1. Here helix-only ellipticity at 222 nm (-39500 (n - 2.57) for each DSSP H run of 4 or more, over all residues; to 500) was calculated and came to -27500; which of the structures 1, 2 was it taken from?
2. Which structure, out of 1, 2, was mean count of other Cβ atoms within 10 Å over residues 40-47 calculated from, if the result is 24.4?
3. To which of 1, 2 does the computed value 14.4 (Kirkwood radius over Cα pairs in Å) belong?
Structure 1
C-alpha cells in the first residue's frame with residue numbers, strides 16, 4: 001500500500017513526485033506502524049526513497065538555475081559550456097525518473113509477495 005500510494009500520488013502531482021510520494025508513504029507509516037512491522041518497514045523504505053527523489057529533484061533544479069544564471073551573466077557566451085551540461089543534466093533527470101518509477105514498482109511487487117525490499121540510492125532518514 002505504501003509503495004502504491006506513493007506512486008499514485010507522485011504520478012498525479014507531476015515531477016515533485018518525491019514530496020507527494022513522501023506524503024502517501026508517510027500516511028501509511030503513521031497509520032500502520034504499530035499494526036505490522038512488515039508494513040512499517042515497507043512504508044519507511046517508500047518514504048525514504050521518495051524523500052531522496054525529492055532531494056535529488058531539488059538539486060537538479062538548483063543546478064539548472066545555476067546553469068541558466070551562468071548563461072545570462074555571460075551574455076550568452078556561457079552557452080558553449082552550459083549547453084552540454086544542460087543536456088547531461090536532462091539525461092540524468094530522465095534516468096532518475098525512470099529509476100524512481102521502476103524501483104517503486106519493484107517495491108510494490110516485493111511487498112505484495114511478502115518480501116523485504118531496500119531501494120537503491122535512498123537516503124535513510126526515517127528508521
Structure 2
C-alpha cells in the first residue's frame with residue numbers, strides 16, 4: 001500500500017509531465033504546501049535555477065497576518081512572488097500546483113499572483 005507522501009509525489013509528477021507539453025520555454029511557478037506554511041518558487045527548468053521565491057516563513061511576507069497556514073497568508077505570498085518575479089524580469093509562467101487540489105490556499109495564492117501581474 002502506498003503512503004500519502006508517495007501518492008502526492010505521483011500526482012505532482014503527473015501534473016509536471018502535462019506542464020512540460022505546454023511550457024514552451026516559460027518558467028514554472030511551483031507551489032509547496034504544508035499544514036502550517038506555503039511557499040512558491042519560479043523555476044527555469046532549462047537552466048535548472050530558481051529565479052524568485054516567497055514563503056510564509058519570511059517575516060516581511062506575512063507581516064500582519066494572523067496565521068501562516070491560512071488563505072490570507074497564501075494571498076500575501078502570491079502578491080510577494082508577483083513583485084519578485086517582476087524584479088527578475090518574469091511576466092509569463094506556467095502554474096505547477098504540485099499534486100495539490102486547486103482550491104483553498106493554492107487558489108488564493110494563484111489569484112493573488114495574477115492580480116500582482118503574473119500571467120498563467
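1. Working: 1: -27500; 2: -13500.
Considering all the candidates, the number was obtained from 1.
2. Numbers: 1: 24.4; 2: 17.6.
Checking each candidate, the match is 1.
3. Values: 1: 15.5; 2: 14.4.
Corresponding structure: 2.
Just so you know, all these numbers are worked out from the coordinates, no wet-lab data involved. Keep in mind that this is a model prediction, so the values were computed, not measured. Cβ atoms are built from the backbone, for glycine too; each structure is taken alone.
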